1. Please state which of the structures 1, 2, 3 yields 1.09 when Rg/Rh (Cα atoms, Kirkwood Rh) is computed from it.
2. Determine which structure produced the value -18000 for helix-only ellipticity at 222 nm (-39500 (n - 2.57) for each DSSP H run of 4 or more, over all residues; to 500), calculated from the coordinates; the candidates are 1, 2, 3.
Structure 1
Amino acid sequence: METPQTGMALTSEAFKTGKMDLSQTDIDALNQQVDEFLKFIGE
């Protein structure tokens, strides 16, 4: 599976707290990648 691939930069705050705040666009992109990966491994 080559696409989609989602990447995002982590802030220093995310490293300190162990939490990251994602925009809805980031969440949607990650959800799409998960869906595509599950289809890929199901083939």
Structure 2
Amino acid sequence: MAKKKNVLLERKKQNEVNKKAIIWIASIFAAIVIAMTVLLIFNR
């Protein structure tokens, strides 16, 4: 039983890391898109 708990805890930690990475990538991508649209608007 103790081994199962450790495996579950490790998986949960990995999932949290993955979620944080996905959020970071998504926010950076969104910032790039917003910057591009702002530049396009000001170019005209």
Structure 3
Amino acid sequence: MLNYMVQVYAFLIKNNRRTIEAIPEQYKIPVSEYLAKQVEEV
């Protein structure tokens, strides 16, 4: 479940529907790492 929600929050942040500050505390670091990994792959 955690991995799924990380992807959902990352999608929302990338599409300007949410900010990293607006998501639940437990997801901030995993989502940040997920987004950073996507930037590194490009």
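Taken together, the values in this text are just the output of simple stated rules run on the coordinates, not laboratory data. None of these values were measured; they are calculated from a predicted model.
1. Values: 1: 1.09; 2: 1.47; 3: 0.93.
Only one of 1, 2, 3 returns 1.09 for Rg/Rh (Cα atoms, Kirkwood Rh), namely 1.
2. Clearly, the read-out refers to 1.
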